[in-house]
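Nothing in this text is a laboratory measurement; each read-out follows from the coordinates by a stated rule. This structure is a prediction, so every number in the text was calculated from the model and none was measured. Cβ atoms are built from the backbone, for glycine too; each structure is taken alone.
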Structure P
Amino acid sequence: MPLSNNELASDERWENLRLAQQRRETVTGRVVERVKGGLKVEVDGILAFLPGSQIEITLVQDFESYVGDEIQIRVIKINRKRRNVIMSRKAVLENS
């Protein structure tokens, strides 16, 4: 059964994230909401989790202030089957 254009685009976005992780590249994401333990970030149409411990180099108390911001982040873990992506902003800040 042939794939739809949406499925092909989705496959391409997941592959781009996988390559970004492999190459340790920085990507841009938009913080969409605060969730338990961190933030939900949208990267090229894919929702990812940014743990509170990975937002800054120091401990962050107010996650809410990041909602709506575009931030530079790095993929630290990806599982396509579970549709699970873990990001880190801390990794980007430490290498700046």
Structure Q
Amino acid sequence: MSNVKVVTISGSMRFAEKMMEVAEELELKGFAVIQCTYDVSGRKYKKSDIETLRRTHNKKIEISDALYVVNVGGYIGSSTKSEIEYARSLNKEILSLEPL
């Protein structure tokens, strides 16, 4: 199984349903997918919680072979932009739903 590529999903949580569809498609193609597993819609986070979530998502990127950006309509928010930059700094492959 060492030839299985690990991919972390990134994108705005407004596209959570599409992110789940993409994750399923990738797994059916043989990728191991890491994605957000909690619903953040309408939830207010403390600054410390946001920092914790950022750090843990960056760790997911670190242990992945690639980052898959779910950019519906080309939309990329500031958090996703920083995740792309972080993945690039680690020389990770960047994949996306729509061209970046």
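When FRET efficiency 1/(1 + (r/R0)^6) of positions 33 and 73 (r between Cβ atoms, R0 = 25 Å, to 0.05) is calculated, the result is 0.70; to which of the structures P, Q does this value belong?
Q
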Origin of the value 1.00, where FRET efficiency 1/(1 + (r/R0)^6) of positions 9 and 65 (r between Cβ atoms, R0 = 30 Å, to 0.05) was derived from one of P, Q = Q
inquiry  = If helix-only ellipticity at 222 nm (-39500 (n - 2.57) for each DSSP H run of 4 or more, over all residues; to 500) computes to -13500, which of P, Q did it come from?
reply    = Q
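Comparing mean count of other Cβ atoms within 10 Å over residues 25-32 across P, Q, which structure shows the greatest value? Spell out each step's value before the answer.
Numbers: P: 16.6; Q: 12.9.
The maximum falls on structure P.
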query = Here relative contact order in percent (Cα under 8 Å, 6 or more apart) has been calculated and equals 27, so which of P, Q was it run on?
reply = P
